[in-house]
1. Using the calculated result 31 for relative contact order in percent (Cα under 8 Å, 6 or more apart), pick out the matching structure from 1, 2.
2. Among 1, 2, considering only distance in nm of label points 7 Å out along Cα→Cβ at positions 38 and 78, which has the greatest calculated value?
3. If helix-only ellipticity at 222 nm (-39500 (n - 2.57) for each DSSP H run of 4 or more, over all residues; to 500) is calculated from each of 1, 2, which structure is the one that comes out at -25500?
4. Just checking, which of 1, 2 has the largest value of Kirkwood radius over Cα pairs in Å?
5. For structures 1, 2, which has the highest computed value of mean count of other Cβ atoms within 10 Å over residues 22-29?
6. When FRET efficiency 1/(1 + (r/R0)^6) of positions 46 and 86 (r between Cβ atoms, R0 = 25 Å, to 0.05) is calculated for each of the structures 1, 2, which structure yields the highest value?
Structure 1
């Protein structure tokens, strides 16, 4: 009977950074952490794909970080669109109801 040593498996560091940044984007640093989560998530997935099969783990961590980052960025964009739309509507209403004021 021959002894087969277990293969060394490691978790990709960028995948962990992506997950942590994705969580941080929802708690403390909305925009900055979302961008970091997206960049690190894509880099981690590339590194995992290029590594020999079964040696690097963390693809699911990277995907979760990517999803959290992209969702946070989408909500930021929607909030900005809503803010500027309401601001434009408010300026229009102000000019409509107070035409002598400007």
Structure 2
């Protein structure tokens, strides 16, 4: 069995009103550190993912954050690749102002 160790599916845009977004900025580094420390010695873990269908990757801030998170993970474990699950349709909608998720929609 091959495992992709994946982080969360949202970063700074709420999907629901009371999700992890309020804590993300303060905790993502510790969360990723914990994930790698927990699974580093598991041979089935072949790569890490910074998120799944994260619509933030359609924005400049999200693109920069993707690089920052990827670099951070490589600093913790340079033996495994890092990916991010990007939904091109969600990103397209977000890029033209019709994002599927927003802080307003979450309320």
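Every read-out reported here was derived from the displayed coordinates using simple, explicitly stated rules and does not represent laboratory data. Because the structure is predicted, anything quoted here is derived from the model rather than measured. Cβ atoms are built from the backbone, for glycine too; each structure is taken alone.
1. Working: 1: 31; 2: 36.
It traces back to 1.
2. Values: 1: 1.6; 2: 2.6.
Max of distance in nm of label points 7 Å out along Cα→Cβ at positions 38 and 78: 2.
3. Going through each structure in turn, the value belongs to 1.
4. On the way: 1: 16.2; 2: 14.4.
Between 1, 2, the highest calculated value is found for 1.
5. On the way: 1: 17.0; 2: 13.1.
Once mean count of other Cβ atoms within 10 Å over residues 22-29 is worked out for each structure, 1 has the highest.
6. Details: 1: 0.05; 2: 0.85.
That would be structure 2.
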